Structure 1
C-alpha cells in the first residue's frame with residue numbers, strides 16, 4: 001500500500017523555534033513498521049519540511065491509498081484542516097493516531113474527514129488495520145481502533161501493550177531530513193534523539209503519558225539501546241544524543257548496564273536529558289554513572305516551590321528531594337535544567353513567590369516557567385472543569401506559549417501571566433545569571449538560543465519599566 005504520514009504544523013501553537021525541535025517519533029516508529037511490512041511510505045513534517053498548502057495539495061494527489069496523521073491536543077484542529085483537504089482532493093482512507101485520538105476518540109470522530117482512529121500504541125494496530133482494509137475484513141476484529149459504522153461510533157477492545165520493545169524496529173529516520181531539526185541547547189552536531197522506554201508509574205494530575213503508554217514502564221534492553229546509538233553514529237554521524245524518556249533512571253540496574261555497554265563498544269558521545277529526570281530517582285552513584293557515560297546535562301521537573309501545590313498535583317516528591325538532586329548534579333559537574341509550572345490547583349500569589357524564590361535557590365543553568373495547560377483526559381482538566389475554572393475549550397489555544405485557558409480562586413489568567421513574567425525577570429535579570437549564560441555559549445546552537453532569549457528579556461524589561469512607571 002502507498003502510504004503518506006503527516007506531522008501537522010505546530011508553529012502557531014508552540015512557536016516557530018519549537019515547532020521542529022526534533023522529529024515526530026510516533027511517525028518514525030509507524031513508518032519503520034510499515035516499511036518493514038513492505039509498504040511504500042513517505043513522511044512529511046509540515047514545519048520542518050516547510051510545506052505550504054499548495055505543496056501539500058500537490059503531495060496528496062500522488063495516488064496515496066492511506067494518509068495517516070498524528071495529533072497532540074493543541075494540533076488537532078490543524079490536523080482536521082489537513083484531513084479535509086485530503087478528502088476533498090483524493091478518495092483515500094484517513095487515519096489519526098496519537099494522544100488526542102486515544103483520549104477523546106468520540107470527539108475526534110465527530111469530524112467525518114477522519115475514517116479511523118488508532119488508540120494507544122500504534123505499531124501493531126496499524127498493520128492489522130491495513131490488512132483488514134486490503135482484505136476487506138471486519139474491522140471489529142482489529143483491536144485498538146475506533147471508527148463510524150452506520151452513523152454510530154464503534155470502539156474495538158484496547159490492544160495489549162507491546163511487551164518487548166526490542167521487537168519494534170528503530171525509527172525510520174531515513175524518512176526525515178535530519179538537518180532540518182534545530183535542538184537549540186546542544187553542544188555538538190549532528191544531534192539525534194532516542195527513546196529507550198515507555199510508560200510512567202507516577203500519578204501526576206496534569207500529565208498524559210500514562211494515558212497513552214499506561215503506568216506500566218517497559219524498557220528496551222541495554223543492547224538494543226546501544227545498537228541504535230551505534231547506528232546513529234555510523235549512519236548519521238551523531239556526536240550528541242538527547243534521551244527524551246520520561247523515566248530513564250526508573251530502572252537503576254539498566255542505567256549502569258547501558259553505561260557499561262557503551263564502554264564495552266568504546267563509544268564516547270555527549271548525552272543530555274532535555275525532557276527531565278525525576279529528583280527521587282537519582283543519587284550520587286546514578287549521577288556519576290551518567291557523567292561517566294558522557295552525560296553533560298540533566299533536567300529535573302520541579303513544577304512548584306511550594307510543597308502543598310506539589311502534593312495537590314500528586315507529584316510524590318518533596319522540596320528536600322529536589323534540592324538534594326540539584327546539589328548532587330552540580331557537585332558532579334553536570335549542567336542543570338529546571339521545569340516549573342504556574343497555575344496548578346492550590347496556586348496563589350504567595351505560592352508563585354515561593355516557586356520563584358525556590359528557583360533562585362536551586363539556581364539551575366536554565367529554568368523554564370510554563371503556565372499549566374490542563375489537557376482533556378487528565379485529572380486536573382476534570383477538576384478545573386467541575387469547579388467552573390476552565391475559561392477556554394478551543395484546543396488550538398492549549399499550546400505552551402498561548403494564553404492561560406483556566407483561572408484559579410484569587411488568580412485570573414492575567415495574574416498567571418504576570419507571575420510567569422516575574423519569574424523570568426527575577427531569575428534571568430541578575431548580573432551573575434547573565435554572565436553565566438554568556439559563559440554557556442559553546443556552540444552555534446547556543447549562540448542562537450542566547451540571541452533569541454535576549455529578545456525575550458528585552459520584552460520583559462519593557463514589562464518591568466511599564467509596571468514601575470504605573471506605580
Structure 2
C-alpha cells in the first residue's frame with residue numbers, strides 16, 4: 001500500500017468524527033437485503049463450518065461459488081447453526097461468534113427467537129487455515145485445470161478478526177479471469193456497538209441482484225479500502241438509515257486513482273427495502289469534505305474540470321413476500337439526460353442501466369431445497385465510460401474490469417437459475433444465459449447463449465464431485481464464433 005491510502009485512512013477518521021453521538025441512532029435497526037460478494041469472508045467461514053458438518057443440510061461445496069447468498073439468507077444459515085446447538089471447538093466458536101456479530105440485525109429480522117440464543121464465549125487468540133481445492137478431472141476446453149481458495153483466519157478478540165486469502169478463480173458465465181496477483185483479500189475488521197469497520201483489501205456488492213450489482217459489484221478485483229458503517233438518525237421525516245461508505249485508492253490506466261462510495265439503506269416497511277448508492281472516481285486527491293457531502297455537490301464546489309471526477313448514482317427497491325419470494329429492481333445512472341430548455345438543447349446521450357429480478361425459494365415445493373431466480377438486465381452503450389473519452393482513466397473500471405455489473409456496457413441479458421436437492425447428497429443446478437449487444441456500434445460486445453446443467457454429489461460434508469454439461473454459442477466481438485458443448489468433471493476438497 002502506498003502513501004495515498006494513509007491519507008484516506010485519515011480522511012475516514014475525520015468523517016467518522018463528524019458524525020456526532022447525537023446524530024447516531026441509539027441502536028442499530030436496519031437489516032440489509034444486499035447480496036454478499038462471492039469473495040466475502042463469510043463464505044470462507046461457512047465453508048469451514050459446513051466441512052465440519054455443523055451447518056444442517058448444507059455441504060462445504062455450496063459456499064465455494066455454487067450459490068450466492070443475500071444477507072437475509074446467510075442469517076438463516078447462521079440461525080440453523082445456533083439451533084443445532086453443537087459443542088464447538090475454539091476455531092468454530094470464533095467463526096460463529098463473528099458471523100453472529102455480522103448478521104445480528106438480519107437474524108433479528110429472520111428468526112428473532114433464535115437471535116438471542118447465542119451465548120458462546122468468544123475464543124481468545126486463534127489462528128486457522130480455511131479453504132478448498134477443486135480439480136478439473138476432465139474438460140474439453142483450455143480452461144485452467146484447478147481452482148482454489150486458501151484463507152488464513154486470525155481471531156484477535158470477540159469483536160475483531162483478520163483474514164488473508166489467496167485464490168484462483170474459475171471463469172463462469174459473466175466472469176472473466178482476473179488479471180494480476182493471486183491475493184484475493186486481506187483485511188482486519190470488526191464491530192463495536194453501532195459501528196462496523198474494515199481496513200484492508202476486500203470486496204463490495206451493493207444491491208439485491210444475483211448476477212451482480214449495477215453500481216458496486218465483485219466483478220472487479222477487491223479494493224484496498226477503509227470502510228465504516230453505522231445507523232444514522234435523519235430526524236422525524238426520514239428516521240433511521242443504515243449508512244455505509246468506503247474510501248479506496250488503486251492503480252488503473254497507469255495512474256493513481258481514488259474511489260469513494262456511499263450507500264444508504266432504509267426499511268420502508270416489513271416488506272419493502274430501499275437502497276440508494278453513489279460513487280465517485282477521482283484522478284486527484286480529495287479533501288475531507290468528500291466523506292460528508294454528496295459527491296455531485298462536492299464536484300461542483302471543489303472541482304473545476306469534468307476530467308477530474310466521474311460520478312454514478314444508483315437505487316434499488318426490494319419487496320419480500322411472506323413466502324420468502326423477492327421481487328426487486330435496480331437502476332444505475334452514469335449521466336442524467338437533460339431536457340431542452342427554451343429551445344436550447346442541453347441533452348446528453350443516456351448512460352444508464354437497470355435490472356429487474358425475481359427470486360423464489362422453495363420454488364418446487366416439498367421439504368427439499370429448491371429455488372428459482374430470473375433476472376433481466378439492460379445497460380446503455382456509454383454507461384461506465386469515462387466522463388470524456390480523452391480521459392480513459394475515469395472509466396468505471398479497476399484493473400480493466402468494470403466495477404459495476406459484469407454484463408458490461410451496451411448489453412442486454414436474460415439470466416435464469418434453478419436449484420433442486422434430489423436427496424441429502426445430490427443437487428441439480430440449471431442455469432441459462434442469453435446475453436446480446438444492445439445497440440450497434442462500440443463497444444462491440446458480441447453475444448453469449450449458454451445452457452448449463454450441473455449434477456453435484458456430496459461424498460461427505462467436505463468432499464464433493466460435480467458433473468457439468470454446458471452447450472453454448474459465443475459470438476465474440478471480432479465476429480468469430482465458438483459453438484460447442486463443455487463437459488466438466490470436478491472434484492473438490494475443503495480444509
Structure 3
C-alpha cells in the first residue's frame with residue numbers, strides 16, 4: 001500500500017465544516033490502496049470541539065501532531081475576550097457590530113499574517129517534516145486549505161524533496177468571499193497573489209470543489225485544476241435514529257431535544273453558521289408576509305437554526321416578528337446531524353451574497369441531499385449550488401431579490417405539507433458519496449505517482 005502525507009489544520013476533535021472533507025478522504029483512502037499519514041496541529045484554534053468525529057478515524061491511522069504558535073491569545077486579549085472563547089470564521093459577529101478595535105485587529109490579521117494566522121507554523125513544519133520523511137517515506141503529499149498556510153508547507157516540501165504534491169482548495173484564496181474585508185494594503189495584496197500563484201503553478205495537481213472555482217483558478221495557472229466536489233458519507237445516514245438505539249446502560253436515548261416537540265410543524269432547518277453575507281432579508285420578509293396572510297401558516301411555522309448566528313441574523317428575526325418561531329441550537333455533534341436534517345420539512349440553503357457567489361458550494365448542501373428533504377436555496381440560479389440542486393432534482397434555488405417567487409415556492413411546499421404529500425425523489429446523488437469521491441482522489445494520486 002502506498003503512503004500519502006495529508007497536511008490539514010482541521011482534525012478531530014476539531015469540529016465544524018473544515019474537518020469533514022479530509023476526515024472522510026482519510027477514512028476511505030485505504031480501500032483504494034493508499035495509507036494516509038496525517039500531519040496536524042496539536043493545539044489548533046477550532047470553531048468547536050466534536051468528539052463524535054473520532055469514530056471516522058480508522059484504527060491504526062498515523063496522526064502526527066506538532067504544537068503551533070498562533071496570535072489568537074493576543075487577539076483575544078486585545079478584544080477583551082476570554083481565553084476559552086472561540087474565534088468565529090467568516091467575519092461572523094455574535095455580540096455587537098464591529099468597533100474600532102475589531103477593525104484594527106482585522107487590519108493586522110490581513111496585513112501582518114500572510115496568508116493567515118497560521119503562518120508561523122510553516123517553517124517549523126517544513127523543517128520537521130523533512131526529517132520525519134527521511135525515516136518515514138511517503139509517495140505523495142497533499143495539503144488542504146484554508147488555512148492556506150498548509151499549502152505553503154507543501155510548497156516548502158516540494159522545493160526540498162520533489163515529492164508529488166496535490167494542493168486541495170476547499171475554498172478559494174484571493175477570491176474567497178471575505179477577501180475584500182481584510183483591509184489589505186497594496187503590498188499585502190501583492191504578496192497574497194504572489195504566494196497563491198506559486199502554489200497553483202508549483203503543485204503537481206490542484207484540486208478544487210466546483211467548476212466555477214476551476215474557471216477562476218485556470219486564469220492563474222499553467223495547467224487545468226481537477227474538480228472533486230464535497231459530498232456526504234452514507235455511513236452518517238445509515239445509522240439508527242437516536243430514539244431507536246440504546247445507550248450503554250440499555251436505556252433508549254432520545255432524539256434531538258427541542259425538535260421532538262415540533263414533529264407536527266412546517267419546519268425549516270438551517271445547518272451551520274450564518275454570517276452577514278448569508279443573512280438574506282428576503283427570507284425573513286417572505287416568512288413574515290406569509291404569516292400575516294395566512295393564520296394557519298403562522299401557526300404551523302417553525303424555524304430551527306443550528307450553529308452560530310451573526311448579530312444581523314438576530315436583528316432580522318426580531319424586526320420581522322419571528323422570534324417565537326425560531327429554535328436555536330448553537331452546535332450539535334456531527335453524529336446527530338442526519339437525524340436533525342431528516343426531521344425537516346424544508347432544508348434552508350442561503351448562499352453568500354458576495355462576488356464569488358456562483359462558485360460557492362457549502363458542505364451542508366451534500367448532507368442536505370442525503371437527508372432526502374426538499375432544499376430551499378437563496379442564491380444565483382446559474383451558480384454551482386443551483387446546478388447541483390437541479391441535477392439531483394432536490395429542490396429550488398431562488399435569486400437573492402425574487403421575493404414573489406420565494407413566497408410562491410414556500411406556499412406551494414406548505415400546501416403539499418398540509419396534504420401530507422411533501423416528498424422529494426432525488427436522483428444522481430450517489431456520485432457525491434464520500435467513498436466514490438475518494439476513489440477519484442486515489443485515481444489522481446495513482447496518476448501522479450506513476451509519472452514520478
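Assuming 4.0 is distance in nm of label points 7 Å out along Cα→Cβ at positions 214 and 294 as calculated from a single structure, say which of 1, 2, 3 it is.
Numbers: 1: 3.3; 2: 1.8; 3: 4.0.
This figure was derived from 3.
Largest in percent of Cα pairs over 26 Å apart, for residues 286-421 alone among the labelled structures 1, 2, 3 is structure 2. Given a value of 22.0 for mean count of other Cβ atoms within 10 Å over residues 206-213, calculated from one of 1, 2, 3, which structure does it belong to? Structure of origin is 3. Could you figure out which one of 1, 2, 3 the value 3.5 for distance in nm of label points 7 Å out along Cα→Cβ at positions 54 and 350 was computed from? It traces back to 3.
In this comparison of 1, 2, 3, the computed figure 5.5 for distance in nm of label points 7 Å out along Cα→Cβ at positions 118 and 390 is attributed to 2.
Just so you know, all these numbers are worked out from the coordinates, no wet-lab data involved. Please read these numbers as outputs of a predicted model, since none were measured by experiment. Cβ atoms are built from the backbone, for glycine too; each structure is taken alone.
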